[in-house]
1. Which of P, Q yields 1.01 for Cα Rg over 2.2 N^0.38 Å, as computed?
2. A value of 3.9 was derived for distance in nm of label points 7 Å out along Cα→Cβ at positions 51 and 67; which structure in P, Q was it taken from?
3. Of the structures labelled P, Q, one was used to calculate Rg and Dmax of the Cα atoms in Å, for residues 75-122 alone, giving 16.1, 43. Name it.
4. Hey, distance in nm of label points 7 Å out along Cα→Cβ at positions 131 and 147 derived from one of P, Q reads 1.0; which structure?
5. Out of P, Q, which structure matches -16000 when helix-only ellipticity at 222 nm (-39500 (n - 2.57) for each DSSP H run of 4 or more, over all residues; to 500) is calculated?
6. Quick check for you: by distance in nm of label points 7 Å out along Cα→Cβ at positions 43 and 59, which of P, Q is greatest?
7. Starting from the value 1.7: which structure in P, Q was distance in nm of label points 7 Å out along Cα→Cβ at positions 83 and 139 calculated from?
8. As an exercise: distance in nm of label points 7 Å out along Cα→Cβ at positions 99 and 115, calculated from one structure in P, Q, equals 2.4. Which structure is it?
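What follows is calculated from the coordinates using simple rules that are stated; it is not laboratory data. Predicted model only: the values in this text are computed from it and were never measured. Cβ atoms are built from the backbone, for glycine too; each structure is taken alone.
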Structure P
Amino acid sequence: MVIRTDHAPSDRQLSIITQQLGRAPRGIEAVVAEDSHGTPLALRMAPIVDGKPFPTLYWLCSDVLKIEISRVEAVGVIKALEQRLQDEPEFLERYRQSHRDYVAARWALMSDAQREEVDRLGYREVLTERGIGGISNWQQIRCLHTQYAHHLGGHNVIGAWMDEHYQIDRYV
């Protein structure tokens with residue numbers, strides 16, 4: 001069961017995230033989804049990490065979800081979805097709206113100090129024009145993991161489609 005949250009990770013969760021990532025995490029601002037045991041599924045990230053833009057607002061950290069989504073990617077779903085984006089204008093518009101929502105959330109969740117740093121470092125364009133996972137072409141799908149992380153942190157048409165067609169949400 002997915003529980004949507006928006007809180008700083010606890011010490012226990014930081015330990016789990018370190019294990020999930022295989023390294024100490026950097027740039028985490030919040031846990032945005034967890035399972036019923038409090039295990040983090042998706043994280044909200046800072047816009048600047050180590051002095052560089054980090055356009056991936058939502059980061060999938062669940063080992064189980066990463067494996068299941070990789071299985072979906074392995075059967076060529078990205079290519080089929082990109083063809084669907086070309087063939088179905090309504091689906092493309094919903095996908096573009098997911099990108100717009102992502103960009104708006106990324107900017108809205110920044111503090112004034114973060115926005116000032118973004119401007120000072122010259123990264124405003126990157127963080128206000130790049131969509132889900134930092135993608136610039138909103139007719140392509142780079143990675144289902146970033147789409148699903150956005151689905152867990154907000155709403156994403158591709159993530160919802162994965163739940164509908166592959167029942168990804170049953171793994172949590």
Structure Q
Amino acid sequence: MAGSHTVAVDWAARRLAVEAEGSFDDTVARYEAAVPVYPAAHIEQLVAGDAGWQAVLDLTDDVARHGFLIYWRIAADAIMRAAGDTSRCVAYLMGNHTIAERMFRHDPVAMLYAPLRTVISQVPGGPVVFSAEQPSLQFASFGRPDIAAVGIELDHKLAALLEALDLPVPPSLTA
């Protein structure tokens with residue numbers, strides 16, 4: 001095929017694993033109270049009604065108290081129990097489309113990492129763990145300062161969310 005081009009980008013990733021106090025169910029409940037579900041119907045109405053980007057920004061700021069929304073959730077442990085697994089696990093896509101847009105305008109491929117993946121898990125007899133990859137490292141892989149800066153902002157927002165959840169904040173998020 002004439003003109004075809006491929007690119008492979010390697011970069012260092014950092015998975016953050018933060019132990020939570022309390023039960024698995026309590027940690028999930030606190031997280032879901034702090035990070036509300038994306039208001040899809042309301043946003044779609046705004047977009048369909050040509051309300052404009054400012055209306056989307058305003059609604060998102062009102063809903064996303066800690067800067068993030070849940071776009072997707074799966075209780076992975078439910079299906080894994082069919083295989084005999086007993087670990088607890090809920091996985092999420094968490095993000096903010098108004099923040100993602102500030103990267104999308106420079107390179108839509110940034111949507112590979114926006115929204116962010118987060119997981120709350122617990123192996124039998126072990127601690128409850130909140131896990132996520134460090135956003136700044138993912139977005140720095142694009143080699144664009146404007147995208148990398150938003151990644152650093154997301155590090156700080158993730159740190160603030162962890163603080164709000166009363167979870168330890170990894171130093172790399174605030175460096």
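1. P
2. Values: P: 3.9; Q: 2.4.
Structure of origin is P.
3. This value belongs to structure P.
4. On the way: P: 1.0; Q: 2.5.
Label of the originating structure: P.
5. Values: P: -16000; Q: -11500.
It traces back to P.
6. Q
7. Answer by label: P.
8. Working: P: 2.4; Q: 1.2.
Going label by label, the one that fits is P.
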